[in-house]
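Following are the structures in question.
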Structure I
Amino acid sequence: MAGRQAAIAHAALKRVQAELGERQLDALLVAQPENRRYLSGYSAEDNGIQESAGFLLIPESGRPRLLTDSRFTLQAEAEAPEYGIYMYRRGLVEALEELLPEMGIRQLGFEADYCLYALWLRLQALAKRLKLRLTATSGLVESLRVVKTPEELELVRAASALNDRVFQTAFAQVQTGMSERELARLIEGTMLDLGAERPSFDTIVAFGENAAKPHAVPGGRRLVAGETVLIDMGLVLDGYCSDMSRTFVLGEPDAQYLERHRLVRAAQKAGMAAIRAGVSGSEVDRAARQVLAAGGYGEAFGHGLGHGVGLAVHEAPRLSPSGRETLEAGMVVTVEPGLYLADWGGIRLENMVIVTEAGCELLNRDSTWLDL
């Protein structure tokens, strides 16, 4: 697996360096964790935006640097062999003050979407001392991540397949009396037991009326037979994320639940049928939303239909009423219509798909929990 990720990082690095040349930038300072992993293979995680595991300094040509501290240097050397590892002792800005003149960098780009104001002030002061031109960039690396390479798609397929397996394993252990929190812990523990790095987001488990909250936080509510169970779960495997939602009833669902579940499933199928290269995210969203509206539940579906998935669990493109991006083959998106009623609960069904020229490739193999 390391060889595949090294190949992904090498190709991505060359694309970024070419982009720097087109933008007339001498180098780019990369702070965003997923961008850092994409370009180097370095997998250390930040302890929040105020405590970084490192930065990439990528010149327009020549060997890039990975700047980090003593906690991570051995990991950096092992995971990012294409990079020169610079261990800083007094912090990033002091390291840059030494490296930028040494590398002949006069025009430095930085990631405006992932830069604290405090760091920006220090970079400004550094630029004044070194007579350096700073250029804010937005989405420079993220735009390259949107369309996945064949190697990346294999990693996404594997992450999604493992997520399916985790659900099936956990579902077999669902029983009355367990709490939402206990089920969430069971799911996340099963992820780790079966080989995932970690959850890709905090697992959502909601029983009964709690399922009316799209981002419900698992609590102490205990499951009663006949209640709705909504699970939204995802994991990280070899750096790449998965994301899926399943809703079911423990026991025999009543006619009202079946009607609503089948409507959400029809909306999901309509959304997937609309996906192909060349259409916009808003067109796909509309196809699913119209099904729910025709069934009388248009107002009960408030969020967008889906989002991109890759090294981050939420990335471009967006499938929503404002989704202007044109889909391209190789993009990975979720399709997750839902309906939410405060006095009843909710249903969300979510699959991941790969956009193709003629349609899409469904990544979730188990439809048992979808077609009722």
Structure II
Amino acid sequence: MKIVQSTALADTRGGGVAEVVFNLTSALAERGHAVSVLGRVSPDQTEASAARVPALLPAETGHEAADILVCSAPEVVHSHGLWDPYLSAILGAAGKRRVPTVIAPHGMLDAWALAHGRLKKRLALATFEGRNLRRAACIHALTEAERAAVKSLFPHMPVAVIPNGVSLPTTLPPDEVEGGDKMLLFLGRIHPKKGIVELVEAFAALARMPAAAGWRLEIAGWDDGGHAAEVEAIISSHGLGDRARLVGPVFGADKDALIAGAAAFALTSYSEGLPMAVLEAWAQARPVLITPACNLPEAEAAGAAVVCAPGSEGAREGLARLLALGATERAAMGRAGHALVAARYDWDQVAERLETLYEWIGGTGGRPDFVS
């Protein structure tokens, strides 16, 4: 099958969404499909992005992307993300050619996300974005919570629930050493919705307690909208300069090494689709601190995470529970997370589900049982 995966940013600026697109494209290609990635690519990253996928179709403008789509003549277009006229131009071109489309909002339709920039997003839903979603053959939700959010807005649209995947390392990093220096890691976009300020405040409140001895906080990721300056100011105001820092964006092997070197991972977020960073931390058997907004309801029951409420108080309570665990308990939590991703979030399983979905919307297969 000839498939185009479209995304607004097909390079490191695209964060977790771009990472999903790259890995998904490779997994589908391994199953014998002709898959291309269509999106904006920074000139200095073209070579690196092209090396990650079977075929890269860089396009700077929506008009150019629409022309490229028409020339590539796909059988299905899978679009990742919302609110960008660039993606709308691609979907419009697909619609004119009667090419079936699948849209993955990646958490952008949940209540928290819609409440921020509310007027612009409501206007978009009433016009171009609502039209794109209603014309789609199917909407791709990452979790049951996202399916419910989509259904609340578009009750008659078919919605497929298919999670993100993760690549498992061939060997796991060593477990945390009891009594040694320990790093608590945040990895992701530096944005208010991620609850980073709340995580720093929680760390500051607990920093002088015995359970926090030897711990430091590292915050890795790219700055979105200048929020990094606010995080830096909070770190400084609490006198955490020697125990907390922003390390900037990390990718590839550097990112894997950073996760492997962490004793624990934290994402005290207000809004997510299905966070790749948590899956990547679990893949390396790291224990995690998450909120219900991370949409991983199985995590706590599996013993793979400490789950806390979003906000400063919730982050403080959750972090206190994580730090109170012994090294052996945290290692067991990390191994439970590793087992969870191995069982449920393998890329080949994800690609197989999408293959079934594409066949259904293309008229060559039956309706999958994961489509509601």
Structure III
Amino acid sequence: MQISTFKKVFLGLLLALPLATFASDESDTKADKKFDPNEMIMHHVKDAHEFHIIDNKDKPISIPLPIILWTDNGLVSFMSSEFHHDDEGKVVVEKEGSRFVKYHEKIFQLEEGATALLFDEKHNPTNASKPLDFSITRNVFMMWVSVLVLLFIFISAARVYKKSDSKVPTGIAGFVEPLIVFVRDEIARPMIGEHKYKKYMPYLLTIFFFIWINNIFGLIPILNGANLSGNIAFTLTLAVFTFIITTFSGNKNYWKHIFWMPGVPVPMKLFLMPIELIGIFTKPISLMIRLFANITAGHIIILALMSLIFIFETVWVSPISVLFSLFITVIEIVVTAIQAYIFTILSALYFGMATEEEHH
């Protein structure tokens, strides 16, 4: 019972870590600024130029990341710490003859002679432009980390097979092999076919493990919102790869079913052709939105539940918030694998549709 209670308390503390920054800041500014749950949630869900650890207004703690910009004066780079944790456009950084400010995690270059960021009625900057931003944000950083983790896992597994004379996998290979066999036997073979699935296996395995590992990283509170799968650009890129492979894999039978559906009257062929053409693009779009929406929604729900403590300003809400957050977190752990599975199986299904031979 003691161990079980300790685990519950420990998990509750982990869940509260992302909100610790706002808990400390809330106590300091309670008199002059009311807690805004929407601001807090978006702060943790969106990408950032640094890893925020503690946002206490007196001594904020964060891990800076490189900011890389292409301006009219050429390439400019510096660390995000030079903004001194400012995200309201108040701190001006001068580099290579240009002045930069950070406003809502976007870098702006001030016009010549400007010393502060000015806004219009809709609160859009009027005296600054956005340079090309190639910065290493926390999502980009965690993407590189996930790549290194996957390389370590699979290289280590390959070494086990290389050194071992036995066909029974051991160590990390014993964990990886069932998953690879699952993708092969439950996804690739049924969706694509026995004779054509092998050439698609590298891609299917890559997206399955890549999405899964990044979904898991997104649940780690200490990473403070480094949620790559909750970034629409990331899911868009994966969907585009699936679209390209599907398009170039399409055989004569596939395109025939799109432009001139066999077995139906000519008026129906003309009616179905634009629908099928639209379907070519809606399939990858659905992949993109499904992964992005499901992962983002889970994070928003957990943060919203924890926000109830600060909205009602009473500790008596905390048991309900923590318990419900734990429940959603358990579901999210399952969803990390489910979403990787769904993206992979739908990609395999599209490949199978593109390569299916005509049946007589």
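Bear in mind these aren't lab numbers, they're just calculated from the coordinates by the rules spelled out. This one's a predicted model, so the numbers in the text were calculated from it and none came from an experiment. Cβ atoms are built from the backbone, for glycine too; each structure is taken alone.
Using the calculated result 4.2 for distance in nm of label points 7 Å out along Cα→Cβ at positions 73 and 233, pick out the matching structure from I, II, III. Label of the originating structure: I. Source structure of the calculated read-out (Rg and Dmax of the Cα atoms in Å, 20.6, 64) within I, II, III: II.
Of the structures labelled I, II, III, one was used to calculate P(r) over Cα pairs in 10 Å bins from 0, in percent, for residues 209-256 alone, giving 21, 45, 26, 8, 1. Name it. Label of the source structure: I.
Each of I, II, III could give distance in nm of label points 7 Å out along Cα→Cβ at positions 161 and 313, but the derived value 3.1 comes from II.
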